[in-house]
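In structure tokens below, several structures.
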Structure P
Amino acid sequence: MNISKTLILAGMVFIIASCTQQPSQITEKIPMAPTPPVAKIIPKDVTVHNDPRIDNYFWLRDRDNKEVIDYLEAENAYTETMTEHTKDLQETLYREMKSRIKETDLSVPVKVDDYYYYSRTEEGKQYDINCRKKGSLDADEEIILDENVLAEGKEYFRIGVFEVSPDHNLLAFAVDDNGSENYILKFKDLTTGEMLPDEIEGIYYSMEWGNDNKTVFYNTLDDAHRPDKIWRHVLGVMDQDGLVFHEPDDSYFVGLSKSKSNQYVFIQLGNNNTSEFHYLDANSPGGAFTLFAERSDGVEYDVIHHSDTFYILTNEDAINFKLMKTSVNSIGKENWSTVIDHRLETKLDGVNAFKNHLVVYEKTNGLDNLRIQSLESGEEHYVTFDELAYALWGNSNPDFNTSVLRYTYASMITPKTVYDYDMDSHNRELKKQDEVLGGYDKSQYETYRLWATAEDGKKIPMSVVHKKGIEKNGENPLYLYGYGSYGSSMDAYFSYSRLSLLDRGFIYVLAHPRGGGYLGRPWYEDGKMLNKKNTFSDFIACADFLVDEKYTNPELLATSGGSAGGLLMGAVLNMRPEIFKVAVAQVPFVDVVNTMWDETIPLTVIEFDEWGNPKDLEYYNYIKSYSPYDNVEAKDYNHILITAGLNDPRVQYWEPAKWTAKLRVLKTDNNDLLLKTNMGAGHGGASGRYDYLKEVAFNYAFIIDKLGLNK
């Protein structure tokens, strides 16, 4: 039978339908669709932080208000009801995705001194089991941290910090059990297996050991969830931690790192366009940190230690970065000399220093390469790759003295692959390629790049993957994904779950609009601040190209993006909703004016260098002209699924909730508009590997259903 509950909130009626049926009563009758929840509108002007605009849904910000929680749960119930008919498809997709994963698996061991560290997974368990072996890979296994044991009984669980002490006797690890990214730092004695009494609350993602194996440095958060302080803690000495560094400027985050040589601990300060480093000899962890180079607005730099030299990767007078060096005894800028000069066509993304080699990660025309330099002979060579679209990551390389570089490679058709590359002999050894169970054959798929033309003539790259044999007849379902912010390049990676789309005839396209870093730092600069609209028009140009060139048509075109990519979704749906049939906006940043106006919200001040400060009239007008929440209109939209996390510190849950509420009132169509809030997680959604797949399956099922393919 159909069961419905009526919930009265502040004079508004919400329908929460569970649609439970007894098997004997299932009929051919189609049930009437439930009424969607409608957020109450405050019937008076609301002043928001001296901004005279009216925000009718400002009340949704109060997470301690039972009405707000009831409203979000009513939305979840509505979403559950409206997707009930896709349950079988969700389960099918989930089982497909799960069946491709080797559930019991092992990472490639990493040698650190006399130990081999690795993690493994076991069938049926959601989280990693972290292990090591001493002396050789044939030695007995020691489990140093089983995350499944710690996560037992918790809806959400994630490890942040995971650092073994220099003498390998202690483990520092940090735990978040609600998705708020507010971690508790704990310590374990690896010789006895016992937990130490030391526990430190409120840390972020950074912690480093001093070389005395008892001093640790860590960062903590201010009231706006900004990491602003560095502290020094000596194990066993409780409640006496000393403040090492405080950054009062709200536009900077403070973190920690340690040189590969283990010689120095670094304090790193940074925002979206400026950085600063302080350093301390890790052998004297009780000492004072030294400023490396004073911050200068718009100048970023990174410091890499090697023997008696500091290498500096910087964008000062070099938009795509250059590499400099100086003696550890004379760090003033007047002593810096050039190692690799700036090149407009190539961005230097990172540097790794070994005893006899320098590894430089470069990006040219959107593709990554490795530049290897011998520090003895000065000779250089490149490690290059053959596929037309791929992703490359530096792997764990803790051994300063080795000549072997470990890196990870993948493409849209090549699963994640770990290689060891001998920088002297140029020989490459395959260490592991992730298995894709179920008979995956990469030769049945193809990947390449396409280029759309933007309004101003810029060529916008796209990474494409699909099964071979696809015809350009305009009849293919197509999934277009985008991000386009913070200089993130979103390289072409492999996805087990994506195969469920490809095997159903989808073309999957990853757009690389301006605002991302795919074509170097200028590509980023041309899609931020007062150039932000380029991101949206670039993405629309990609969609138009794919339709015009008959890869798909608007009735078969789905789109998706998350976080700042959710902003992209909101903006393009306001601009051109008719070009897409269905959209999924995950934890979308859509209330840009209000969020950037409120400096008490986590991340706001540091984001001024990405979006601009709306208290400046020029930026206010520009941001307001594209902010998705502010530009919802009385017109037809497409099918939209919106997700949120109640504990999300990056995009507060009320942004997607307010956007959904405003869309419900103004949109003139009968298409689905669904809001799904994870009431026990944050920005990244579910933490367990199986729970995560269920979320992907839910999103994919919504898309497949709305494209009319759920048959």
Structure Q
Amino acid sequence: MYKFALILICFAVTNPIFSQDRDELLKSKKLLNRTEFDSDSVGSRSSKNVVKNDKAKIYDYKIINRERDTVYLDTTLSIYKEYKFNYLRKDDFELLPFNNMGQAYNTLSVDFKTNALQPLFGARAKHFNYMEVEDINYYDVPTPMTELMYKTAFEQGHVLDAFFTVNTSRQFNFSVAYKGMRSLGKYQHVLSSTGNFRFTTNYTTKNKRYNVRTHIVMQDILNEENGGILDEDLIDFQNGNQDFIDRSVFDPRFEDAESMLKGKRFHLDQTYVVKAQDSLSSHQLSIGNIISLDDKFYQFNQTANNPFFGDVFVASNISDRVTLENFYSELNATYANTSLGALKLNIGYNNSNYGYNSLVNLNNQLLTNRLLTSVVSFGGGYEKSFGGFNLKGDFGANLSGDIDGNFLHLQVNYSFNEDTELTLSLNENSTAPNYNYQLFHSDYLDYNWQHSFKNQQLKQFALEFNSKKFGILRVDYSTISNYLYFSKTEDDATISVELDDAMNPIEFAGTVNPLQFDSTVNYIKVKASKEFKYRHFALNNTILYQNVMDGVGVMNVPEIVTRNTFYYTNEFFKKALFLQTGVTFSYFSKYHMNAYDPLLAEFYTQNTTEIGDFPRIDFFINAKISQTRIYLKAEHFNSSFTGYDFYSAPNYPYRDFIVRFGIVWNFFL
């Protein structure tokens, strides 16, 4: 409570002095597509008027992201909405979900670009549905608005995302939302239960010189862990043995473990325009303040020790818990000139406390229990548009303190016309290892370490050509020095099977450890997207080519990832019903897919098992009636006749054929 009291005091002190609406400075800036109410690049039957209020237009319902870029509410139904109708509510083309909803996702591609100057918490497999500061949006609406999203799950469960926002006055908006999910799953001991609560406020004075935005987010992600199915059961799965079509028959590695990620955050961002642009002045100056407080923990519990993870300190009631408290404060200033562009500078202070409640003595070596860091950082950004060009740059660096880090992002856009654009970008960053690379404690002996790794260094060059006529082509070339990854040591990489006293098989696996590659990884990826249309028919294609030129066996990705959707759209009943139906084909080539460690909640590199080269075919029927979108999909309906060789990770089978239903309903007052 004292931390929240401190925030309120800071808010009271700084309240009179800060802000700037970037929309006013950079009116030519393009709208972003980063919200659950996405404005699709290709829309269908966009609504102009809002139900029950003839004066309110759909473009009056504004959604504002962290960078103050604005889109309006989009209630259309397009193929891009189909791609985003899932648990994460975003396009998961480069992700492969686990069998049950709410579990982890394996990554089919990697993006190393980051503007983070501080290490990440760890347990990254739990963070796909964890909403960070940049995932929270703010709103400005003429009438109260509600959105309900519902989708069925895998046995005894569903996901429901309920959202409500209202402007109590023209100046003040608040929103409240909760996404809850529970799914039992098809396999033994894989229950998932998650919750994401969000509350936001957005206030602007009548003269539009002061703006303050806040949000409170509380999240919990709970998963039962079973370690995957036993090695000796894999043959029954892959042969399609009829006795095992009921997946609950399979024996998992264990049935007494669960993991949880839980966190809460308070965030405040306020700005004040000191000197505003008007008819007599081409200059604008604003100052701002950001305060953010995060408190989170990750915990792994297991009733009895399991040889799969090795030897233990205690025989039962395994309980590994790690916490992170992080406080960030920033002062910034922005100067904008109609001729020179907009320049922003900031200075920040970050204080973090990561660790455990007790020390560990391992082989006469005492491991610390806390990593306490304080860092002062400096950064800024610049943006300018002229002719068909738009220049943008961002940088940041830690000036003093316990952690080194920096980033640089340079980007230039050139618009040939309204439909064609070329973007060149250069990204460099030096990022400290995530906290769980540096320090980890566990009741399992081999899961205890303290390391001092070097910063991971990235250099990335990217080129993107975007055209409505020719499609989208993006080329990324990256070099990564001091690459950090999890893997099993060579001596521990082989799993052995023995028998216990009751003659039951027990698998013994090597422990997973953090490692650093002492050479450079060279990585290129090329992604192309194009949709072809003929009357009511369309073929939407996305293909990704990747190649790790140096670092194979350290970083593994499939060479080819592709998704092709052939679909039909039309209007019926005097345009009261908009129908969309089609088939989606997804595929990735065989490669050494990353394996999953449930104790760490991390994926790790393995080079013994190849996975991939299996098609996934979905059939869908979607419809839009007024502001309601209805989704019906037969997922992976080819699973029974193209071979049971599909996995999300070694020993973790992918999803069988299932029919699922969902709905998104917007309504207004």
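Nothing in this text is a laboratory measurement; each read-out follows from the coordinates by a stated rule. Note that the coordinates shown come from a computational prediction; the quantities given were computed from them, not determined experimentally. Cβ atoms are built from the backbone, for glycine too; each structure is taken alone.
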Assuming 3.7 is distance in nm of label points 7 Å out along Cα→Cβ at positions 135 and 343 as calculated from a single structure, say which of P, Q it is.
Q
Comparing percent of Cα pairs over 17 Å apart, for residues 167-286 alone across structures P, Q, which is largest?
Q
If helix-only ellipticity at 222 nm (-39500 (n - 2.57) for each DSSP H run of 4 or more, over all residues; to 500) is computed and equals -5000, the structure in P, Q:
P
